[in-house]
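The structures come next, written out as structure tokens.
Bear in mind these aren't lab numbers, they're just calculated from the coordinates by the rules spelled out. Predicted model only: the values in this text are computed from it and were never measured. Cβ atoms are built from the backbone, for glycine too; each structure is taken alone.
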Structure P
Amino acid sequence: MIRTALPSDLDAIAALHARARATYYRGHLAEGAHAGSVEIARYREGWSRAVARDASEGAVFCAERDGRVTGVAAFLTADGLTTLTQLHVDPDHWRQGTGAALHAACLDAWRRAGVDRVRLEVYEHNLRAQAFYASHGWRPDPDTTPSGSHLTLWLRVAERTPTP
């Protein structure tokens, strides 16, 4: 089930965020740079701001299975630009459609809001995420140079084709 995130989800979201990041940063960054109580508190604070945001500025969606948060996605719209800021799936729930369902929820929200183009940044070593985004239509911006250790991808948000 995909639903809007609630303040009561923040601990679960921060812990999931830490587990997901640990998988793609392993071997590339020191563990202290992405794990531990200080980082989890920082993640929770960031997610708290995102969950509290006005709906006109974005949204946070949770995937839930059996009462447990298994994935989370967030986007922000500011100054006419919409950015998919986060999309994480608990590694125990990879390849089960959770990421695709979260992505679809974001697409629906973008279409309702009249958004036609969305950007994101993905860690250059996170090949799993890059493949996921490519399979959902995200493309590199040929005019953008990598931002540090991240690549910028863009998605054209097409109107949904009505089902006959």
Structure Q
Amino acid sequence: MDHLKLLQQWHMGLRIAHKAHQRAAVKFERSGRWLGAATVIASTVVGTSLFADAGADLSIGWKIGAGVLSLIAAVLSAVQGTLKFSELASQHRSAAQHYGPLRREVEEMLAEAGAGGTLSATKISDLRKRWDEVDADSPNVPQNLYDAVVASLQTTPPPHKSV
């Protein structure tokens, strides 16, 4: 395979990785906010209901409801701590920030090649090594997000002109 075709394939791979990590960061950030909000709401309702009705004679149904809601709040809190959505969002955001420069570098290399420039094996090898490092430090993208990015890029032409 010649260097130009290889770079074109790499460009698509980097576009996919860049966009997939951006989408994953947004997804995990949003999920973290929703789970956090649900946890706060459940905890607040339980806490305020206990204080509001501290002196009142509560029915057994109300006590059971408050207990169940308290349990739900505890479970949501545990799930929030276990899933670590904010940490995942940060990792994906960082990965996207590392894939972006690699993608732009490939675009520059493709533009140079299209303008009659040459593609050196050394530059390509260096790019591959840096890409491998970014891959090793990046979290896995959920398959459904990856597939959605692939599908969206198949209908969107690349930003460079094919040579």
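Work out which structure the value -29500 belongs to, where helix-only ellipticity at 222 nm (-39500 (n - 2.57) for each DSSP H run of 4 or more, over all residues; to 500) was derived from one of P, Q.
Working: P: -11500; Q: -29500.
Going through each structure in turn, the value belongs to Q.
Have a look at P, Q and say which one yields 0.95 for FRET efficiency 1/(1 + (r/R0)^6) of positions 7 and 79 (r between Cβ atoms, R0 = 41 Å, to 0.05), as calculated. It would help to have the intermediate numbers written out before the result.
On the way: P: 0.95; Q: 0.40.
For FRET efficiency 1/(1 + (r/R0)^6) of positions 7 and 79 (r between Cβ atoms, R0 = 41 Å, to 0.05), the value 0.95 is produced by structure P.
Tell me which structure, out of P, Q, gives 0.75 once FRET efficiency 1/(1 + (r/R0)^6) of positions 47 and 127 (r between Cβ atoms, R0 = 30 Å, to 0.05) is calculated. Show your work: numbers first, answer last.
Numbers: P: 0.75; Q: 0.05.
Comparing all candidates, it corresponds to P.
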Open item on the list: Quick check on the output: 19 is relative contact order in percent (Cα under 8 Å, 6 or more apart), derived from one of P, Q. Which one produced it?
Closed with: P
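As an exercise: distance in nm of label points 7 Å out along Cα→Cβ at positions 15 and 135, calculated from one structure in P, Q, equals 1.9. Which structure is it? If you can, show how the numbers build up before the last one.
Values: P: 2.8; Q: 1.9.
Comparing all candidates, it corresponds to Q.
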- [ ] Supply the structure label, taken from P, Q, corresponding to distance in nm of label points 7 Å out along Cα→Cβ at positions 71 and 87 with the calculated value 2.8.
- [x] Q
TODO: Compute Cα Rg over 2.2 N^0.38 Å for each of P, Q and report the one that scores greatest.
DONE: Q
